[in-house]
Structure P
Amino acid sequence: MNRLYPRQGEISLEDLVAQLDLGSRATRERPYVVANMVSSLDGRAAFDGQTRALSSETDRRLFHLLRTAGDALLVGAGTVREERYGVAVKNDELRDRREGHGLAREQPTVVVSSRLMLPSDLPLLQAKGAPVIVATAAEHELEGVEADVKYERTGDDLRLLLARLRGEDHGIRSLVCEGGPTLLSYLIAAGLVDELFLSIAPKLVGGGDEPPITTGRELLQPAGAELVWVCEAEGELFTRWRLS
């Protein structure tokens, strides 16, 4: 990994992530929120409905390492369905890294699903004992699941959801948001995203209906961002931005 900014030189993905210390940045009101997204050169966040075609081996490694640095994942229902989410932490090496960050070995996944339209056969929901928190306006519960599912009936109120996640019931200090574009758009509009990690793939998607990294709610004015670092590997750029 070649670091291009602010100081040039070689650095490993592991060292980049080890320096984050996300939980220490939380306030009493809500967790510290970082978004992790990938984009093509022409600004698309997916190809054929999924990010897999845009993602490289290096990007996937960074993707999983960033998970180890956050107390919990935050993701929208559409992304969970399209990407067929499973348990957040995939192996013991990553679980050991979470312990090194002072975090629980198993990472909770927070799914925002207003109408609770989640198929029960999702790998995440069929993983026995997997910690899952569902934020929803629906009153029913999921049936036929093996995961340990808890519910926050917060509807579309993302600020209320984050406040409850930060509270005594969950004690979550940091969230890694993996989209999708609609959820990220609403989080940014509400001023609830602190940082953006954006991988820029050296690929063009072309025309079609693939979304950019945000879609849905318009901002009243552009949100400012400060560049923290830029790294490069095999033509792919990995950037970190701190949002105003």
Structure Q
Amino acid sequence: MKIDGTAALVAGGASGLGEATARALAAAGASVVIADLNAEKGEALAAELGAGASFVEADVTDEAAIASAVERAAAIEGGLRVSVCCAGIGWAERVAGKGGPHNVEFFSNVVKVNLIGTFNVLRLAAAAMSENEPDEGDERGVCVNTASIAAFDGQIGQIAYSASKGGIVGMTLPAARDMSSRGVRVVTIAPGLFDTPLLAALPEEAREALGAGIPFPSRLGRPAEYAQLVEQIVVNPMLNGETIRLDGALRMPPR
């Protein structure tokens, strides 16, 4: 799938992995629609990227808001061909502890945003892509979802986050099979420890210690490296139905 001359939707695109992806896709020639709750950052990024970029304020769990973002991208010349979902939240709590059992409302909210939100973006983008004219390789679009190595190596206190990200991994293959007859590919990236706004709040010493625990390269991942993998997924037609760990060979310990 060619990136140049197409439209791309990046959910959670105002910061972190999503921002890097929006920048990379725009640099590759795509018209990028940034969907995010942070209007200030999203509008600033769209303005920086230029006339080919736009911003839609949207919660990934809001069907109408995401439908509006998809419609905007689909109306761009070339059609919506690339969808990337980077939106997500976290919550740290054990199944049960001194304070009692895990708060079920918090668990539900993490699953709602991370898993159901990702599915909402996926289903609406895939439906729009199904209406595209196929390219020379019979492709109509590519959907990239974001899981985490916590889906495989969930640590103490990550029960909600791991469950939500594991669900994204679990739906990747059936989604790719569902969409195969329409020429729409579905791939998931499972990042390890990346230098995102979440980790930026930590002291530099703590950030360096986290990076040192990664086999190689022994540093935090860079958002641009996530974005680079998104580009490679889009242009390589044989990448489909798979979850790719992007983690420098890191396997997380229990704590």
- line: Comparing Rg/Rh (Cα atoms, Kirkwood Rh) across structures P, Q, the largest value goes to Q
statement: One of P, Q was used to calculate helix-only ellipticity at 222 nm (-39500 (n - 2.57) for each DSSP H run of 4 or more, over all residues; to 500), yielding -6500; that structure is P
- line: The value 3.1 for distance in nm of label points 7 Å out along Cα→Cβ at positions 26 and 178, derived from one of P, Q, belongs to structure Q
message: Among P, Q, considering only relative contact order in percent (Cα under 8 Å, 6 or more apart), which has the greatest calculated value?
response: P
- prompt: Taking distance in nm of label points 7 Å out along Cα→Cβ at positions 58 and 234 for each of P, Q, which is largest?
  reply: Q
- prompt: If we compute distance in nm of label points 7 Å out along Cα→Cβ at positions 10 and 50 for structures P, Q, which one ends up with the highest value?
  reply: P
statement: Working back from 17, 35, 22, 14, 9, 3 (P(r) over Cα pairs in 10 Å bins from 0, in percent, for residues 66-137 alone, computed), options P, Q, answer is structure Q
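Bear in mind these aren't lab numbers, they're just calculated from the coordinates by the rules spelled out. All values reported here derive from a predicted model rather than from experimental measurement. Cβ atoms are built from the backbone, for glycine too; each structure is taken alone.
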